[in-house]
Structure I
Amino acid sequence: MKKFTQIKVRQVLMCLLFLGSVLFAEESTAQNKKKKNNKKETPAAVAAPKPPASKPGPKPYSEVITSKAKTKEGLFSVHEIEGKYFYEIPGEMLGREMLIVTTIAKTAEGIGYGGERTNTLLVRWDKENDNVLLRVVSYSNTAADSLPISIAVKASNLEPILQKFDVKAMAKDDKGVVIEVTDLFSKDVQAIGLPKNNRTQYKVTRLDADRSYIERISPYPMNIEARYVMTYAASEPPSNSSTGLITVEMNSSMVLLPEEPMMQRLADQRVGWFSRSVVDFGLDEQKATSRRFLDRWRLEVKEEDYDKFRRGELVEPKEPIVFYIDPATPKQWIPYLKQGVEDWQAAFEEAGFKNAIIAKDAPTPEEDPEWSAEDARYSVIRYFASDIQNAYGPHVSDPRSGEIIESDIGWYHNVMNLLRNWFFIQTAAVNPEARGVKFREEVMGRLIQFVSSHEVGHTLGLPHNFASSHAYPVDSLRSASFTDKYSTAPSIMDYARFNYIAQPEDKNVSLMPNVGPYDKYSIAWGYRPILDAKTPEEEQPILDKWILEKAGDPVYRFGRQGNNYDPSTQSEDLGDDAMKASEYGIKNLKVILPNLMDWTAEDDKPYKGYADLEEMYGQVIGQYNRYMGHVRTNIGGVYEIYKSTGQNEAVYQHTDKATQKRAVQFLNKELFNTPNWMMDQNIISRIGDFGALERIRGVQVGALNGILEWGRLGRVIENEALNGADAYTMTELFDDLRAGIWTELGKGSVIDVHRRSLQRAHIERLEYLMSNDEPSIPANFRRFVGPQINASQSDIRPMVRGELKTLQRQITSAIGRTSDRTSKLHLEDALERVKSILDPK
């Protein structure tokens with residue numbers, strides 16, 4: 001019976017194994033032989049069965065978050081297990097919106113500077129089945145959820161998925177989820193890694209995973225800070241080129257946004273403000289309408305202070321604006337940077353708040369070991385060890401409401417050189433403190449305070465106001481009493497710089513702007529709470545009233561940056577008359593230039609070269625060139641003064657004829673009539689073997705080409721079409737320019753080397769206008785430069801042709817009465833050039 005059973009078993013096994021594979025059948029035969037030898041061994045075919053496949057989906061919490069986990073509590077609990085990182089996201093945080101602010105924490109030479117922001121994303125963590133999706137949210141198009149059209153808006157604005165995560169386990173309370181985020185910070189996720197422009201510039205090919213890793217992830221109550229090192233293979237790295245690698249240390253701050261967004265305050269172009277717009281399809285309009293609202297900090301009145309505030313008493317806000325000073329900042333400059341922040345307290349008092357903005361030293365590691373300048377909870381003036389001559393003041397704001405969440409001002413070490421150059425060239429004629437290449441610490445500190453105030457203004461929401469400096473009469477800026485009361489411009493947000501108008505005989509005149517009346521007005525307009533208003537629309541009548549109270553007063557006017565044809569909104573200018581202001585400025589340059597060698601020498605360094613002399617000589621020419629630009633803008637100028645429809649006033653007005661004519665006469669006298677005073681042989685012989693003529697030629701030709709420029713000539717033509725005899729016409733402009741540039745033609749006098757170059761440049765510019773079209777500008781940039789000229793159909797070419805024919809006649813006549821050989825050769829060449837333009841064949 002036993003033998004029969006064994007035979008049956010063997011037969012069944014052999015059948016099964018034959019069906020499975022030949023190999024197993026062979027093994028079974030071998031085992032059968034062994035059985036005959038009475039050896040008790042388990043056949044391979046019946047070895048221990050394979051374990052069942054793991055059940056898909058989340059595992060028990062204890063299997064994922066094991067005893068090896070190092071856990072930190074915060075907005076999410078962060079678990080680190082043998083180099084892998086897990087987020088435990090509470091249930092109430094799923095679906096909440098957050099900002100991810102990514103900055104470069106440390107970088108290689110040539111790739112920006114530690115502390116510079118690279119990207120900002122509005123995100124949301126959504127659970128779908130057994131996955132968590134990190135979605136990038138946009139509010140560019142919107143409509144109230146209660147409206148039927150909101151369905152269409154959502155259907156046409158599907159939110160991209162930045163990353164998909166498996167749910168590894170449910171949280172302990174079964175409401176939240178556990179996901180692994182290691183790949184988010186160690187793999188190549190471009191949105192939080194090296195920016196695209198850097199990748200293109202340095203020809204990055206891939207992320208080198210072996211050299212990339214997470215340094216730490218630190219949770220806090222309202223944010224999570226992730227620090228990670230990324231190494232990229234690049235064929236053209238900016239430094240250490242032999243390695244073919246770029247390594248950067250990144251920091252991503254994920255900040256929880258308020259569940260209830262701050263109430264928006266609607267923007268008005270009459271008051272300058274950084275703002276954002278959304279297309280609101282839910283408005284009661286018969287078109288898709290943009291809704292624009294301010295970027296501003298959340299400054300709120302405490303409920304217990306409502307009555308005080310209504311009585312006009314100053315109150316402290318619930319939460320003040322706080323700026324920390326980077327620990328890397330040289331100690332001597334810290335007080336001045338802090339003062340630049342707190343200069344704005346006076347402006348916030350106009351908005352009803354005291355102590356609304358405060359500057360603090362960064363805590364030491366002993367005071368707060370968790371404090372980090374990259375942490376998006378903190379606004380910091382970051383100090384960069386850089387030779388860049390600049391500073392900047394950005395901010396990060398909630399796209400839903402415009403609430404500014406944080407700001408990091410970028411402060412480059414070498415901005416001090418820029419300040420030295422400005423202060424020297426613009427004030428040394430009247431200010432002994434500016435006569436040197438190194439200022440006293442108190443002088444440089446005051447200049448740092450000035451720039452700090454300006455950049456803080458940007459972080460509060462204020463853009464440049466280039467109309468501000470035009471508000472004051474030129475001669476008032478020579479008055480000690482006026483400038484002591486009003487400084488040099490109504491706004492520190494203009495590029496007003498320093499007082500180049502004051503003359504050596506003017507004593508005790510203020511030399512730089514402060515936070516001024518426009519700044520206080522705009523801060524009050526943007527920040528003063530309107531307690532009884534429950535919606536942005538309810539605020540609008542009051543906001544409009546505040547604007548109309550200041551209407552017509554140039555002190556409270558806003559003029560945008562980038563309007564290149566408005567004489568009253570220019571960069572680096574002062575006063576309401578560019579010709580008069582520039583005349584004063586040139587007088588001061590004529591004082592500075594002869595003293596330049598003495599004022600750039602350092603008695604304790606007799607062995608030094610002439611680098612400072614060369615730099616400051618270049619600054620003299622650069623400042624002179626600015627004056628020429630300020631004057632030129634009056635030619636074909638159009639003033640832009642924003643109004644609302646309720647004011648029923650014109651927004652645009654052409655510069656009057658007399659002013660335009662004065663501007664051309666000024667340029668003829670001060671620039672096109674060779675400014676030989678700048679050709680100082682003592683300086684030129686010490687700074688270079690060549691290039692002095694080119695410096696002057698560059699200024700002259702730049703001004704000339706800027707006058708004979710498509711947009712300017714188009715405005716001259718349109719002015720004549722609209723205003724007739726009251727306009728400064730193109731024929732008058734051409735006649736006045738020719739009279740200034742070709743003065744020698746009527747006299748047969750010697751034409752010097754500068755004038756010869758200028759006259760050839762004039763002919764070349766006329767040729768350009770005859771044979772070229774205005775360069776095409778991409779559609780998305782046209783709103784910045786205005787309409788383009790159709791050259792072939794405009795009056796420009798007929799006028800240019802007429803001008804060339806006039807020149808042809810006058811040059812022909814002048815050749816015979818010109819006795820100087822070089823001048824005669826020049827005129828003969830000029831004549832041939834004109835002929836070839838008029839008759840190319």
Structure II
Amino acid sequence: MKKIAAEEARAICKIEELGCLHTDDLKPLGTIIGQERAVKALEFGLDIQAEGFNIFVAGVPGTGRTTAVKSFLEEVACKKPAPPDWCYVYNFRDSYRPRALRLPAGMGAQLARDMQNLIKTARREIPRAFASEEYAKKREEITAAFDAKKNELLRELHAKAQAAGFVVQATPNGIFIIPLRNGQIIKDEEFAELPPEEQTDILQRRAALEQEVARTFRELHKFEHEAAEALRRLESEIAAFAVGHLFAHLLEKYSAFPDVKAHLEAVQQDMVNNIGLFRNEPRESESMVPPWMRETPFRKYEVNVIVDNSGLTGAPVVVELNPTYGDLFGRIEKEAHFGTLVTDFTMVRGGSLHRANGGYIVIHVEDLLRNLFVWDALKRALRDKEITIEEPAERLGLVAGKSLRPEPIPLDVKVILLGEPLHYYILYWFDRDFRELFKVKAEFDTRMDRNAENISKYAAFFCTLCGKENLLHLDASAVAKLVEYGSRLAEDQKKLSTRFAEIADIVREACHYARREGALYTTAVHVKKAIDASFYRSNLIQERIQEMFARGTLLLDVTGAKVGQVNGLSVVSLGDLTFGKPSRITATVAAGKDGVIDIEREARLGGRIHTKGVLILSGYLAGKYARDIPLSLSARLVFEQSYEGVEGDSASCAELFALLSALTGIPLKQNLAVTGSINQKGEVQPVGGINEKIEGFFDVCRIKGLTGDQGVVIPAANAENLMLREDVVEAIRDEMFNVYLINTVDEGIELLTGLPAGQLGPDGKFPEGSFNARVVASLTELNLRVKESGKEGNGEK
């Protein structure tokens with residue numbers, strides 16, 4: 001048993017340890033501190049290029065994991081070449097499957113501009129080519145040649161018809177062969193009056209002439225087709241010439257890229273085949289088309305650049321803050337035309353995975369898992385090494401309108417997921433693909449050693465923060481106070497917290513107070529004010545509880561001695577605030593065979609760990625006091641005035657003291673409060689939240705009046721966790737409050753009762769008059785009562 005001195009209750013940071021007077025005397029921090037394990041894992045994960053070695057960065061928010069990842073990625077990415085651009089172009093073979101083109105960084109946008117300029121030039125130059133005199137002359141020659149052949153055939157036909165005694169007339173209703181007699185047309189009435197022999201002769205000659213007419217008109221159709229083909233060849237030649245010199249430069253410029261060259265050739269051929277688009281020929285239906293839709297036919301010649309790395313130096317680093325399906329994998333947009341949704345390859349949009357292709361992408365795993373289909377799609381993309389843009393509705397099997405199927409793009413990216421350790425373990429055990437795709441784990445710790453090197457790095461961190469955010473620099477006293485605050489957050493005198501986000505908020509608030517006072521530097525006074533103000537903004541409930549202690553609503557004795565009653569220490573966590581709340585624990589004992597009954601458990605207010613702690617009490621009693629006799633008792637344990645759940649085993653030590661007091665009738669000192677868990681051997685084990693527990697009882701004692709003999713009993717193993725408030729440390733120094741360390745239950749018994757606990761002698765008995773001897777005597781008496789009651793129940797006397 002040991003009593004803590006004031007110097008042991010808080011690890012003070014001396015200004016001499018810092019080696020500087022102000023943080024502006026230091027060099028800014030160049031790397032993250034206190035995360036050597038995570039740093040090595042990151043370095044390995046970013047350096048290795050093997051398949052599946054993506055990285056999961058596990059850690060509590062505020063430990064610097066995001067900053068560290070960004071810093072490492074920027075350092076690694078700048079040493080790598082910029083990845084290629086990616087474009088989607090029209091597929092002239094299948095318009096529903098746009099083709100993907102790969103070009104060196106910067107050339108994608110250049111190709112898009114080149115195509116825009118080419119189409120603009122083509123729409124200006126092609127009409128000029130067809131308006132030239134040379135084209136008109138050649139067209140006229142072709143037409144004249146056809147007309148000459150046509151006229152020659154018709155003259156021959158008319159001559160043959162006249163020789164046969166007929167005339168051929170072409171009308172809108174068809175070709176008519178009319179017989180002649182003496183150079184005059186024979187009318188139907190006249191033909192009917194002719195002798196039968198003459199009629200037969202005319203009909204025979206007409207039949208022969210009809211064959212000649214048919215042959216002549218077949219020849220005419222052949223000549224028309226040849227003329228049309230000649231005109232089309234002429235137009236193609238003119239178009240090929242007009243378009244060819246436009247494409248010649250581009251074909252040469254992109255000759256090193258076969259896919260681009262093939263696409264340019266396909267565009268060239270399509271423009272030649274659809275030369276009417278460029279001749280500005282008026283169409284009857286054009287007046288019915290809105291102006292914005294008149295450009296639609298030319299959109300197939302555009303280049304849709306979905307990844308433009310022209311302004312990038314090094315590999316891309318993308319932090320996706322909203323990983324929805326469309327934002328991550330891209331989407332196919334649509335336009336409303338007359339109430340109908342339409343789309344084409346120019347409305348294909350890339351996602352953040354496209355932008356990160358060839359580099360790195362950082363995603364918060366919680367946001368990733370929250371969005372439908374995204375996790376499965378990401379795994380598929382990493383497994384297949386390609387990005388596919390598709391409609392999310394198709395993943396559900398819903399009926400969707402006909403849409404595009406863009407060609408998948410090869411994927412080469414390093415994915416870094418940020419999450420808490422719980423996310424990692426859930427994915428590791430319940431998703432078999434996860435461990436194959438994310439083989440590197442970089443875990444960020446919440447604490448680091450408190451040594452001279454890390455204290456110097458702490459000060460350098462403050463220097464970096466002040467310089468980056470234009471805050472007032474800190475003097476040595478402020479840095480020392482923040483080092484102590486870091487140990488307080490870590491709950492360890494030999495550790496410092498790496499929850500830099502929380503510490504940085506204190507620096508910012510302290511700077512605010514310093515500037516308001518017109519100070520040149522932020523001092524320890526400002527830091528303490530910031531810490532106290534931050535606590536004050538959140539401790540309304542704590543104040544209400546303290547008020548209830550002051551008014552006697554919550555019952556707690558801090559003087560005197562009581563049988564079967566002890567002050568236990570617990571912690572209340574509200575998320576933004578954790579504080580201690582002492583509770584009265586009582587026990588009653590009677591003869592019986594029920595054993596130790598936990599009322600909290602029976603009321604379904606006790607958690608599993610608390611239940612385990614109570615069950616250990618029975619093991620301790622049986623092992624120490626009831627080796628030779630049955631453990632016959634019926635005991636009840638309860639947290640008085642507790643209306644919420646009770647969890648943890650930190651009260652098991654206090655519960656045991658209350659139980660032993662009720663069993664022996666020996667009162668326990670109420671000026672002391674107890675915390676600690678025990679094992680079946682009677683050893684007192686460390687617990688969490690030790691500082692808040694001590695401060696909670698101290699506050700109640702101060703409210704009710706400090707007497708100088710009040711204090712707390714804690715496990716000796718918790719000595720290094722003490723980082724008490726400065727007012728508590730001063731009370732210890734002034735001997736107005738005490739902190740006692742115990743290793744065993746017997747030490748606690750002696751402290752709470754003032755009696756010797758007593759050690760088991762060679763004869764298997766405890767010394768007469770010792771506390772443990774009283775316990776054995778009480779258990780023996782209870783056992784006899786149970787036996788007697790059993791005999792009476794069986795009718796024995």
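Here are the numbers for the structure shown:
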quantity: Relative contact order in percent (Cα under 8 Å, 6 or more apart) from the coordinates reads 16; which among I, II; calculated: II
quantity: Answer label among I, II for the case where percent of Cα pairs over 41 Å apart, calculated from the coordinates, equals 62; calculated: II
quantity: Structure with the greatest value (metric distance in nm of label points 7 Å out along Cα→Cβ at positions 349 and 653, set I, II); calculated: II
quantity: Which entry (I, II) yields the derived value 1.27 for Rg/Rh (Cα atoms, Kirkwood Rh), for residues 61-436 alone; calculated: II
quantity: Structure with the greatest value (metric mean count of other Cβ atoms within 10 Å over residues 557-564, set I, II); calculated: I
quantity: Computed -15000 for helix-only ellipticity at 222 nm (-39500 (n - 2.57) for each DSSP H run of 4 or more, over all residues; to 500) - originating structure among I, II; calculated: II
quantity: Structure from which 2.0 was derived, distance in nm of label points 7 Å out along Cα→Cβ at positions 85 and 413, options I, II; calculated: II
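Readers should treat all values here as calculations from the given coordinates under stated rules, not as data from a laboratory. Nothing here was measured: the structure is a model prediction, and the numbers come from that model. Cβ atoms are built from the backbone, for glycine too; each structure is taken alone.
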